[in-house]
Structure P
Amino acid sequence: MQLETKKLLEDIRVAADLVFSFIRGKSLDDYRRDAMLKSAVERQFTIIGEAIRRLSNVDRAVVSQIGDFRRIIAFRNVLVHGYDGVSDDVVWDVVEKDLAILIQQIQTISLDDETKN
C-alpha cells in the first residue's frame with residue numbers, strides 16, 4: 001500500500017475517533033444545543049469526506065473497499081457547500097448508524113495490508 005494511502009486511511013480513522021470522543025455521553029438534544037459540538041463533529045466529517053475524496057484519486061482499489069465512499073464524499077460536500085441546509089438529525093443519524101461501519105472498514109483495509117507485508 002502506498003504511503004499516501006496509509007496516511008489518508010489514518011486521517012479517516014483519527015477523525016472518526018474524534019467524533020466518537022466528542023459525542024460520548026451526549027444526546028441529539030445536546031448536539032442541537034451546542035454550537036461548538038456541532039462545529040467539531042461537522043469539521044471531522046469534512047476531514048473524513050475530503051480524505052476519502054483524495055483516496056479516490058490516489059488508490060481506486062482501496063477506496064472501492066469503503067462501501068459508501070461516494071455517499072461519504074457527497075455528505076462532505078453538503079457540509080461544506082450546503083452548510084445552511086445541514087440537518088442535525090441527519091448528522092446525528094450518520095454518527096449513530098454509519099460511522100462505526102466506516103471505522104470497521106478502515107480497520108479491515110489496514111489489517112489486510114499488514115498481513116500482506
Structure Q
Amino acid sequence: MSNFKRADRVADLIRTELADLILKQVRDPRIGAVTITGVKVTDDLRTAKIFFVEMGKDACSESVQEGLGKAAGFLRRELGRRLQLRYAPELLFVYDPSFAYGNRIESLLAEIHREEEGHAAED
C-alpha cells in the first residue's frame with residue numbers, strides 16, 4: 001500500500017498541468033520564462049501554493065508576479081476542467097528563492113576553485 005496522500009498526488013498533477021498550460025496556452029509574454037518548481041496543496045484540496053522561478057534570473061520581477069496574478073483565474077478554470085476535481089483549488093503563486101541560493105553557492109564554489117588553481121600555479 002502506498003504512503004502518498006491524495007494531496008501529494010493532486011499536487012503532482014497540478015504541477016504537470018500548470019507547466020503545460022503556461023507553455024502552450026497562456027499568451028502573456030511576462031510569464032513566458034516561468035518554470036513551476038513545486039506545488040503544495042492543502043489536505044482539503046482547496047488551496048494550492050505554486051512555487052516558481054523566472055529562468056535566468058536570481059530575483060522575481062514585479063511584472064512576472066503581476067502576470068501570474070492576472071492569469072490565475074484562467075489557470076484555475078483550466079485546471080478544473082483537466083483534473084475534474086470537485087473544487088478547483090485557489091492558486092497562490094510564490095517565488096521560489098532556492099534556485100537563486102543554489103546559483104550563489106555555485107558561483108562561490110567556482111571562485112574558490114579558481115583561487116586554488118591560482119595558488120597551485122604559483123607553487
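Observations on the model:
- Origin of the derived value -0.29, -0.49, -0.56, -1.06 (log10 I(q)/I(0) by the Debye sum over Cα atoms at q = 0.10, 0.13, 0.14, 0.20 Å⁻¹; candidates P, Q): P
- Parent structure of the calculated result -18500, given that helix-only ellipticity at 222 nm (-39500 (n - 2.57) for each DSSP H run of 4 or more, over all residues; to 500) is the read-out and P, Q the choices: Q
- At a computed 24 (relative contact order in percent (Cα under 8 Å, 6 or more apart)), which of P, Q: Q
No lab work stands behind these numbers, since they all come straight from the coordinates. None of these values were measured; they are calculated from a predicted model.
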